[in-house]
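Pasting the structures in now, so scroll down.
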Structure I
Amino acid sequence: MNSYRDLRVWQDAMSLAEACYRLTRRFPREEQFGLTSQIRRSSGSIAANIAEGHGRENTGSFVQSLRIAQGSLKELETHLILAERVGLLPTSDLQAPLTQCENVGKMVRALIRSLQDKSSK
């Protein structure tokens with residue numbers, strides 16, 4: 001693997017961030033510095049941390065960055081649920097990004113386990 005861009009988890013995290021940007025375009029202007037910003041920041045942070053960790057070329061640092069990505073993923077899920085609860089996001093629009101979050105989370109956890117298994121051998 002030559003680049004973080006080759007990682008399926010990074011590709012899917014980027015797709016999730018794109019979806020979040022599209023979702024938040026419909027939010028009211030007064031949310032620009034509120035939930036719009038929080039959702040965009042946390043969604044972009046997932047892929048960014050995967051890339052950063054891969055670039056450090058150290059398994060321990062990569063695992064730590066993946067754990068940070070997991071935290072950003074949970075933060076994103078919370079912001080999306082809050083947006084739905086306060087009426088910014090229709091319930092019908094919540095399931096797709098939450099499913100994407102779940103799938104990315106599974107891949108991040110699997111990558112962490114794989115890296116830990118490799119480093120313990």
Structure II
Amino acid sequence: MTDRQLVIAGALMLLIGVGAGAFGAHGLKRLISPDMLAVWQTAVLYQLVHGLGMLLIAILFARFSPSLLGLAGSVMLLGILIFSGSLYVLVLTDVKWLGAITPIGGAAFLAAWAMVAVAAYRAG
């Protein structure tokens with residue numbers, strides 16, 4: 001991803017995350033158990049944090065390796081889609097096996113942050 005694409009994707013993830021948070025707080029609260037609401041809130045939190053992470057990565061393009069940072073941003077987006085997406089679908093459908101793929105998204109987050117660290121290390 002380019003820095004411009006990262007800003008667009010990060011901003012969209014933040015936009016959707018705010019909407020999902022509001023939906024959970026106002027629309028789902030009466031319809032799901034407190035445990036499932038907590039799962040929803042976890043999905044929102046990780047989406048918002050990593051949406052901000054994508055914006056941060058875009059800012060770092062000017063200082064560190066754009067190719068590695070572009071990959072890190074793509075992996076971070078993939079992490080949001082898998083981690084938060086699987087939790088959203090789990091809450092909405094109660095299909096429990098979806099929880100089994102959530103850690104793949106978490107692993108993508110870890111990999112993306114590791115790539116950011118490597119890009120910074122290589123620049124020094």
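Looking across I, II, the calculation of distance in nm of label points 7 Å out along Cα→Cβ at positions 74 and 106 that yields 2.0 traces back to I.
If Cα extents along the principal axes in Å, for residues 50-89 alone is computed to be 43, 12, 5, which of I, II is the source? Source structure for this number: I.
Rule-based calculations on the coordinates, nothing more; no lab input. All values reported here derive from a predicted model rather than from experimental measurement. Cβ atoms are built from the backbone, for glycine too; each structure is taken alone.
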